[in-house]
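Listed after this line are the structures, all set down as structure tokens.
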Structure P
Amino acid sequence: MRRLRLLFDAKYAVIMKYIHQLNPWPELHWDAGQLSSLLASVRHRQGHLLGQMKAQGFRQRAESGLANLTSEIVKSCAIEGEMLDAEQVRSSIARHLGMDAGGLLPAARSIDGMVEMMLDATQHYNEPLTEKRLCAWHAALFPTGRSGMRDITVGAWRTGPMYIVSGGMGYEKIHYEAPAAGCVQKEMSAFLSWFNAESATDPVVKAALAHFWFVTIHPFDDGNGRIGRAIAELALARADQTSERFYSMSSQIETERKAYYAALEFSQKGTLDITRWMEWFLECLGRTFDRAEETLAGVMKKARIWEKINQSAIHERQRIVINRLLDGFEGNLTTSKYATLAKCSTDTALRDINELLERGILDKNPAGGRSTCYHLIEPSADS
């Protein structure tokens, strides 16, 4: 598995030139002609998706935004091999945004920190990106001052060398060496000046370049991938001109994780031409929009179900369980699982379930006895 390490052994001395060692770094370039039709297609699909979402009601847009932000955070961490509880992430986002998401769960401080970073990036996308802001994001990601079992420098640029390495002990393969720690301040000053300056560069192209440039510098001891993707989300929010997030690029990147790392590694070596990275980013963004159509369909289905449910009042226990069923509940709903989700006795759970059966909200699966379980009845699209 690919991972980050701080290495000090002389045997890891680099003989290949990386992109930041070339002159005139950081004057990166790409074949605009090769990307033109791809960029036009991505921009068209982006506009179509935003138009679809803005035609929806406030509740549907809010639900879509919650679903996409949850996915963005969970998958951005999964890319780095860190698995988060999606329900805790969803609850943390809802709590920070003051949304009623039903049955909010307490979230670990590290999850709250990831949520705070992503919300700051997307809700305040027009604010300048500064060293202070980036260091605050980093501190939020590592509230204990540790990454796993290792102490790290938190809320400040790294002070040691940084290599991206894969392979077990004795079989390590170096994929990339970042600029020396002594250069990080200068490198980040140049990056932030460019990012905050007015530019004729297409905003989507700028998002691709920003992510690449930041992770190439790798300014922190850990968390660079997550912060780099948050920077890309900020830049994409500027491209969309809205803080509402209707798609999650990290979800698609996680699906294509191997290709993501391959495109980065290829473009960080040899020349200042990053056409391959830019092409991959735009293609991945296009597939992200395709995936967003599926999310929108799920949001619309959920809205139809709630429209039917809300024709008469239900109490909070039932609302909590229905929300969990709609948000990807794994396995079958049984009386005991209902009791656990709603924090009630099994007798109360059975009464609640019978009410929902009578109202046509739940249906009983054919198997009976100890295998008795239930599922939501989904209304048809035209009902």
Structure Q
Amino acid sequence: MKATPNSTFQAAGLIYGPELHHLDHLAPLCCLMEIPLIVTEQRIADLAKRFYPGIKVLVCDYLGVAEQLVSHFDIIFYSIPRDLFDEVFFFAQKMLQKRVHTIWCPHGNSDKGNAIFYMEALRKEEAALIYGKQMIELFKQKNIYDQLKGHVITGNYRYQFYREHQAFYDALVKKEVMRKLPQAKRTLLYAPTWNDYEKSSSFFDAIKPLIETLQEDHNLIIKLHPNLLLQEEFAIEELMHKYTEHNNILFLTEFPAVFPLLHQADAYIGDMSSIGYDFLALNRPMFFLNQNARNAKTDTGLYLLRCGIEILPEDYNKVHTIIQKYFQYELRDFSEIRKEVFSLSFGKERPLADLKQEILRLYSLFPEKELNFY
């Protein structure tokens, strides 16, 4: 079967559970492919409709989602491993004698999973969307690449989606973010990761010095990872309450769209979050909190740190002094290495319409109906 925009396959995106951090990756993809996004959380549905122009969202309850998805859709775009998908949807597929095919979509480009068992969970994927050369090399290293039936190099489609809707997003970020902050000489964005298996979140060690030593003429936007909020809800609420009187500090808990925020930032502060790779598109100063004091010269899991200034935990209390000195004296220009890493990570842009057609051609990898699927 040759896949065309009129393919008989019905496709959708899927966010199962409270995985809000998948939204800024799957929502632009669903808009591009003109397919619905299936969610099981009303909060995620509301945010999708608010932040992604033209998206169609289907809200399914946890009890009925498996039968509804398998009954109505043939191909699912998701950001979880196939094993996790089958935990939920196996019996519905068995009952309806229908295999739902899946296309994996990355939820960010980061250095996580280089040194430990993580990406190996993708070895059962049929097809994948891949940002660029760097991710291909990681897939080869983890013995994932050769077992894929097919893949598409997407580049940084999320940044293209932002630029396509820039007027909408700039108005939104002005209303919901910048109007809540005073005029400032410089705006800094701090986007820490969550406490996952690598325990690389800098948040609880860095947040106090980041806030309490911030210059009065600087703003600090703190974009909290959704999983960190789930892990540490009460501790974070307490912190937010503690710093309520700091009018040049803004905690963001429900602003999933990344690139509108990046465009407001003069510099990025992060640790292992994939937002660091996103920020490369702007080629602006970057500061990395090396939470576990790993060796950036020898550790392949710290590849992005070459793009900016590394700050060790013992120097967190000097973070703003370090940032100020960098801007004042321009001690080192990282612009060329940032361009190089961005190119390796995402490659060249091409029209989104062409990308859509290439993704549609992946559909031809799948039989129209597959019985006895297990």
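When semi-axes √(5λ) of the Cα gyration tensor in Å is computed for each of P, Q, the one that comes out at 43, 24, 18 is P.
Tell me which of P, Q gives -10500 when you compute helix-only ellipticity at 222 nm (-39500 (n - 2.57) for each DSSP H run of 4 or more, over all residues; to 500). Going through each structure in turn, the value belongs to Q.
Out of P, Q, which structure matches -0.67 when log10 I(q)/I(0) by the Debye sum over Cα atoms at q = 0.20 Å⁻¹, for residues 297-336 alone is calculated? Corresponding structure: P. Source structure of the calculated read-out (distance in nm of label points 7 Å out along Cα→Cβ at positions 329 and 345, 2.1) within P, Q: P.
Read-outs: derived from the displayed coordinates by stated rules, not from any lab. The structure presented is a predicted model; accordingly, all values stated were derived computationally and were not measured. Cβ atoms are built from the backbone, for glycine too; each structure is taken alone.
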